[in-house]
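Asker: In the part that follows, the structures are each spelled out as structure tokens.
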Structure 1
Amino acid sequence: MTAQTDTTGPVTTVFKVSGMSCGHCEGAVSGEISQISGVSSVTAVAKTGEVTVVSATPIADEAVRAAVDEAGFELAGRA
């Protein structure tokens, strides 16, 4: 008998965002990305420019780009 591994579950994606310099910036970016359907958590770190997004399914880069733009920053791509 073999064990079956469940391959479904949360997807973690790390993005690079330019222009964040403080906690307020982190909150603005996190708040906008959190509104994307399927996103369960967002952690933005201004010091590194990295934003870690956990979602139920993979999210489109364009959706993240639009959210980051709305927050007033620029998506540089995936880390």
Structure 2
Amino acid sequence: MVKKNDELPDVAMLRSEIEMLMADRERLLRAAGTAAKFVEKVNMAKLPVSAIPLAEAMASAVNALSEDTLREALLAVKKK
């Protein structure tokens, strides 16, 4: 078995890139989960008129997520 320090440069670079992408994915899931919680709680009638298009855009983005991704996003928020 090849240890992390003995990896070929290409393999080490690929590993680093994958780790970075996984960290980005976790941050994006937390952002999506937070947005989903916000959409769930927001009272559109109490929002300033200028915020309504943004709230609608956020709701549309959350609704476009697959069920599995939304579940993961909500779990990511719960973990923090």
Structure 3
Amino acid sequence: MILKMSKQARIELLSVWREKYTSVTSRYKKARIIDYVMQSAGYKNRKNVIRLLGSRRTPCGKLMAAQLPEWFASSAVR
């Protein structure tokens, strides 16, 4: 029986395992981490998990929100 995991729980799980995944050099250990994340989070695509573990999450929404006042100020001048 597979239980659904909330999005916030998946993000927390990935953030914990991302640090371990990037510090490990052994292919065997990386494969074990990928297998564990797939089973615990319910992912079905192995390549998707590799992308999620290998990438760094950047707060794009926060960066864009900081730029919005500047964008609107420059468009109001025109």
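Only the coordinates and a few stated rules stand behind these numbers; no lab work does. For clarity, every value in this text was computed on a predicted model and none was experimentally measured. Cβ atoms are built from the backbone, for glycine too; each structure is taken alone.
Asker: Where is distance in nm of label points 7 Å out along Cα→Cβ at positions 26 and 50 largest, in which of 1, 2, 3?
Answerer: 2
Asker: Oh, and also: One of 1, 2, 3 was used to compute relative contact order in percent (Cα under 8 Å, 6 or more apart), and the result was 41. Which label is that?
Answerer: Here the read-out was taken from 1.
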